[in-house]
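Each in structure tokens, the structures are laid out below.
Nothing in this text is a laboratory measurement; each read-out follows from the coordinates by a stated rule. Because the structure is a prediction, the values reported are computed rather than measured. Cβ atoms are built from the backbone, for glycine too; each structure is taken alone.
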Structure P
Amino acid sequence: MNRCAIFGAGGHGKVVAEIAELNGYENIVLFDDAWPEIKHLENWSIAGDKKSLMASVAEYDLVVVAIGNNLQRMRIQMDLQRIGAKFQPLLHPSAIVSKYAKIGIGTVVIAGAVINPFTIVGDACIVNTGATIDHDCNVGHGVHISPGANIAGGVEIGNCSWVGVGSQIKQMITVGSQVVVGAGSTVINNVKNRCTVVGSPARILTKK
């Protein structure tokens, strides 16, 4: 276990690169479609764009897609999976993840996050700094649980939804796919697909 490729050279890419280091990866290489205009991100080199990564993907023991946009992250991970890229969960050492939880491939769990027993988190998710997901939740693919968000027990969240900073979702609530929960919101009712909800209690702001 030595070589890690990260697609995405933004702020989230920095976080993922450090977590990879903390997990023992010594050779960490970034890729981004802004290359060759940018060739470095802080301590790490940017070796090429998506095409470059796809051409060299077999050289890496781990690949992570470090993009904030949920739909793009899912699409790019699926593209890379189809050509044999090696994905697995990547967990910060300070995250607390129950041995009874299931974490999907390509999902990154960041510092201070907590995932409790019998929760399932899908592929290509971000469980961000200090977020908590309690017992028996089912979090779909490509979901982003933002810093400081709290998900109570038995919650279901559909694919590619975004739970904003500091928001909270009451127990046993169902949140649909491609939902945005605004920062600081409190969700106490079920939310249908493709809605943006804000406020405490959360109300629909827009529907796609």
Structure Q
Amino acid sequence: MLLATNGPAAGRQSSKGANMAATLPYILRETPSGIHRYSIVDEMLRCREIQCVGPIDDDAADALCLQLRYLQQANPEGEITIYINSPGGSVLSGLAIYDVMKAVSCPVRTVCLGMAASMAALLFIAGDQRDMLPHSQVMIHDPILAGAAGGSALEMKALSDNLMRVREITGQVIAAHTGKSLEEVLATTSHDSYFEAAQAVEFGLADRVITAL
């Protein structure tokens, strides 16, 4: 299985999904029928805000895609904000999220908190409005094979050919959202390329650096 470009800290992250944190606070709200308890994630969703935190895998993609589709049904024209702090993960899971982001009718704003690396960087740059906090970073690089690859010569060639196709796809995505040529993008992603907030704006990965949410 092809996995995209995990950042260096990916192995230390929980894989519970993009919308889970170690401890989530609850909100108490008084209503005519009594006091009700809501999770902070539910409250964020009510405000049309989604988190993409931690490794991007099938569970994370499922959660994010469901939330995007739900918010489109609730209000097809309302803006959705995705807060991203992720080391990246699976290419296929990430591209599923990317496709849904581009398919929903709602404008999607992305905000980088901390780090948007690898596949998470592609999700960040796909936003209609792409904001970075002052000390956040973006990292882009070529897709990689996760784990030890083995097999016959033909199997290894098939893996290599597929990896090159995925490299072309992710390179085209970055080129489309930065205005750079594919050749320039592939030269940049041939190694881990880190961009601080102002550098990301200059390269076309982000639109602006913000100091207030």
With distance in nm of label points 7 Å out along Cα→Cβ at positions 94 and 166 computed per structure, which member of P, Q shows the largest figure? P
Compute relative contact order in percent (Cα under 8 Å, 6 or more apart) for each of P, Q and report the one that scores greatest. Q
Starting from the value 12.9: which structure in P, Q was Kirkwood radius over Cα pairs in Å, for residues 46-101 alone calculated from? P
Could you figure out which one of P, Q the value -4500 for helix-only ellipticity at 222 nm (-39500 (n - 2.57) for each DSSP H run of 4 or more, over all residues; to 500) was computed from? P
Can you spot which of P, Q the value 17.9 was calculated from, given it is Kirkwood radius over Cα pairs in Å? Q
